[in-house]
Structure formats: structure tokens, C-alpha cells
Structure P
Amino acid sequence: MKQYGSNRGFTLIELMVVIAILALLAALVAPKIIGRSDDAKVEGTKVQIRNMETGLKLYKLDNGVYPATEQGLEALVAKPTAGTIPQKWKEGGYLENKNVPKDPWGNPYIYLAPGEHGDYDLCSLGADGVKGGEGKNADICNWDIK
């Protein structure tokens with residue numbers, strides 16, 4: 001009589017080989033994936049700064065001046081009520097998603113007008129949220145973005 005099915009399974013050596021291969025793959029791939037999140041946040045910050053720069057240029061085109069430091073980037077989404085009140089402020093604002101984003105680390109952007117490096121300065125303080133730093137903690141500012 002023929003039996004169906006088998007009690008055969010994997011041997012301990014076969015399981016050890018598979019586990020060793022998986023561990024090797026994880027050791028090679030994990031560091032490359034983990035380090036990429038910081039790079040993505042830096043690139044995302046640069047894109048956000050460029051988008052806000054476009055909004056600032058449109059604001060100036062309509063009103064003849066950039067928002068003052070006191071008015072801040074909020075002037076791009078809500079008509080300022082203090083300082084120089086813009087006469088031709090665009091209904092709906094100057095940023096596509098109708099809010100001033102925080103940087104990818106959850107910190108507000110720093111805006112100065114007039115700036116020390118041009119008509120305005122726009123910066124993220126990086127991962128550590130403190131002025132200065134290197135690597136992922138470095139400041140990302142509009143005058144440094146190429």
C-alpha cells in the first residue's frame with residue numbers, strides 16, 4: 001500500500017544555512033536603507049525652501065516688497081494685519097497647500113527680511129534644531145542650495 005504525505009522536514013543544517021544567508025543579506029542591505037532617511041529629509045527640506053521661495057517671489061511681484069520678518073512666512077498664506085499691509089495680496093495666498101510647512105524634523109523655518117545674505121534669508125536648522133552643525137545637523141539655507 002502506498003502512503004501519501006511524508007514526515008520529511010528540513011534538517012537543522014538546512015535551516016542554519018538559510019538563516020545565515022538571511023543574516024548576510026540583512027547585514028549588507030540594512031545600512032544602505034537606514035542612512036537614506038536622513039538624505040531624503042535634507043532633499044525634502046531643499047524642495048520646501050524652493051517652493052517657499054517661489055511664493056515669496058510671487059508675493060513681491062504682487063506687492064512690491066517681501067514680507068517683513070515680523071510678518072514671517074505666514075504672510076504667504078494669510079493677509080498680514082501688521083507692518084506694511086499688502087494692497088494686492090492674492091486671495092488664497094501664495095503657497096499651494098495653504099499652510100506654511102515645518103521642516104522634515106518638525107521645526108519651523110527661520111525667515112529674515114531683509115536678510116544677511118540677500119533680500120531675505122530662509123533656513124532650516126537641520127536635524128538638531130540648533131544653529132550650525134555638520135552632516136544631518138547642518139543648517140540648510142536658501143543661499144547655499146544649488
Structure Q
Amino acid sequence: MATYHTTIALKTKGNCDIIDITRDVEKCIAGSGLKTGLCNVFCAGSTGSVTTIEFEGGLLKDFPAAMERIAPSDAVYEHHLRWQDGNGHSHIRASILGPSLTIPFADARPCLGTWQQVVFVDFDNVSRNRLLEVVMVGE
């Protein structure tokens with residue numbers, strides 16, 4: 001069993017910016033020298049999430065609309081009242097979705113469905129430079 005670590009750097013727009021990182025993850029796996037194992041992608045931040053979605057125009061509109069219904073940006077949040085940064089909804093949305101995703105891989109390729117892409121979602125209300133930690137274990 002071996003391990004491998006690398007990072008993916010992103011510049012985001014914020015406000016539910018959905019970025020397809022599938023190719024980045026594929027490159028990380030290919031560069032690891034591992035053929036079979038697990039790849040974990042983790043956002044070290046409390047307003048970003050990693051998940052999968054079909055990266056197509058309809059869902060790229062539906063997903064932010066659903067997040068707005070779940071945690072409205074114009075609701076009153078104690079976090080905002082305390083810090084005055086207006087991103088209480090960002091923290092709630094990110095904590096619901098979660099900061100990481102584990103993807104199995106075989107033959108040095110992620111085991112994803114035909115229409116499944118790996119995405120990073122930036123829920124913060126401002127643009128950010130993000131660093132995703134990618135850790136693999138395998139053979």
C-alpha cells in the first residue's frame with residue numbers, strides 16, 4: 001500500500017460558483033503512479049464543498065436555486081450578525097454538502113458514472129483562491 005499527496009489550485013467567483021475539477025482529479029490520479037485505490041479531495045475551508053454532479057447547463061442553474069431554497073442568502077444568520085461578513089448562508093450550505101469526496105479508482109482512472117463529474121462548489125459571497133488537498137492510498 002502506498003500514499004500520494006498533491007493539491008489543486010482554483011480561483012473562484014464565489015456565490016455558488018460550480019467548477020468542474022474532473023480533469024484535475026484525473027491528472028492527480030495519473031500522476032500518482034498508483035493503479036488502484038481511493039482518492040480523497042478535501043477543501044480546507046468552511047465555505048466550499050466537493051461533490052459530484054452532471055455538469056450540464058440545466059443543473060448548473062437548478063443547483064444554485066436549490067441551495068437558495070435550502071439556505072436563503074437573505075435570511076438572518078447569527079454568524080452574519082456576529083462577524084458582519086454576510087456569508088452565514090455560505091457556511092450552512094457548505095456544511096450540508098461537506099468539504100470532501102472520496103472516489104475509488106482502477107487502472108489509474110476514477111470510477112465515475114457516464115454523466116458524473118467531480119465539482120468544487122464555492123458558496124462564499126466573494127471570490128477566493130482555493131487550495132484543494134488531494135490524498136490517495138492504493139497500489
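Tabulated data
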| item | result |
| --- | --- |
| Source structure (of P, Q) for helix-only ellipticity at 222 nm (-39500 (n - 2.57) for each DSSP H run of 4 or more, over all residues; to 500), computed value -12500 | P |
| Winner on relative contact order in percent (Cα under 8 Å, 6 or more apart) once structures P, Q are ranked, highest first | Q |
| Given 0.80 for FRET efficiency 1/(1 + (r/R0)^6) of positions 11 and 51 (r between Cβ atoms, R0 = 25 Å, to 0.05), calculated: source structure among P, Q | Q |
| Top of P, Q by FRET efficiency 1/(1 + (r/R0)^6) of positions 27 and 43 (r between Cβ atoms, R0 = 30 Å, to 0.05), largest first | Q |
| Comparison of P, Q by mean projected area of the Cα convex hull in nm² - largest value held by | P |
| Structure (P, Q) behind the derived value 10.0 of mean count of other Cβ atoms within 10 Å over residues 19-26 | P |
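The numbers here are math on the coordinates, done by the rules we state, and not lab data. Not measured: the values here are computed from a predicted model. Cβ atoms are built from the backbone, for glycine too; each structure is taken alone.
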